[in-house]
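These are the structures, in structure tokens.
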Structure I
Amino acid sequence: MRTFYRICVALLIVGGLNWGLVGLFSFNLVGWLFGGSASTISRIIFTLVGLAALGAIPGLLGLGDGGGETSDA
């Protein structure tokens, strides 16, 4: 599960940076890189970011391991 949470965090960073650029400069980096926000690859990336957000919820709420270290003590 640790790898899953790392992937989720990486996708959330991409999404957060993209939303920051949209908010500050009205510039959609993902759309610009992949041929517009309506292109298939952009929509796939947006979908993966959304799924990553859903996948990160258990870690945020303390329901999953969140990718953290476990203690043997």
Structure II
Amino acid sequence: MWADLEEEYGDRVEFTLVDRETEEGREFIRDHGVPIGQPGFVVYDASGEVTYAGLGPTRESGVRELVLSVVPE
């Protein structure tokens, strides 16, 4: 799923994975108020504002919706 989304939107959206098993990952999760669980997402718009921070979605269609919500026209 990630590879497909990165291939399709990687020229317009930056994808970053955070490992919650590292101290940096846990700090990122805490800073953004994401509950412990899988998968967690933080989405920023082009101005750097957080538009989504939380758990899920778990299906590709839902993840695609999150990506599309910030894809520049």
Structure III
Amino acid sequence: MTYEHMDYYRILSRNVSRYRKLKGWNQHELAERLCISRTYLSIIEAPNMKRNLSLSLLIALANQLEIPLSRLFE
């Protein structure tokens, strides 16, 4: 993974955490809504995440957080 890609992961992790907190949810609540483990969500929210995410999971994240998919990367 290149450094350039790491910037996208950092932006994504920051935004998932930010929008989750704006909803008033803890990691367990969002993970349940996504049908993933809380541990996996914590990896997604980690700033140095080294996991690839599927497009379907990104769409599910945006849907649950009620934001456009593109906002996850802004």
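Bear in mind that the values in this text are calculations on the coordinates, not laboratory data. Just so we're clear, the structure is a prediction, and the values are computed from it rather than from any experiment.
Quick look at the numbers
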{"item": "Which of I, II, III yields 32, 24, 21 [Cα extents along the principal axes in Å, calculated]", "result": "III"}
{"item": "Structure (I, II, III) behind the derived value -20000 of helix-only ellipticity at 222 nm (-39500 (n - 2.57) for each DSSP H run of 4 or more, over all residues; to 500)", "result": "III"}
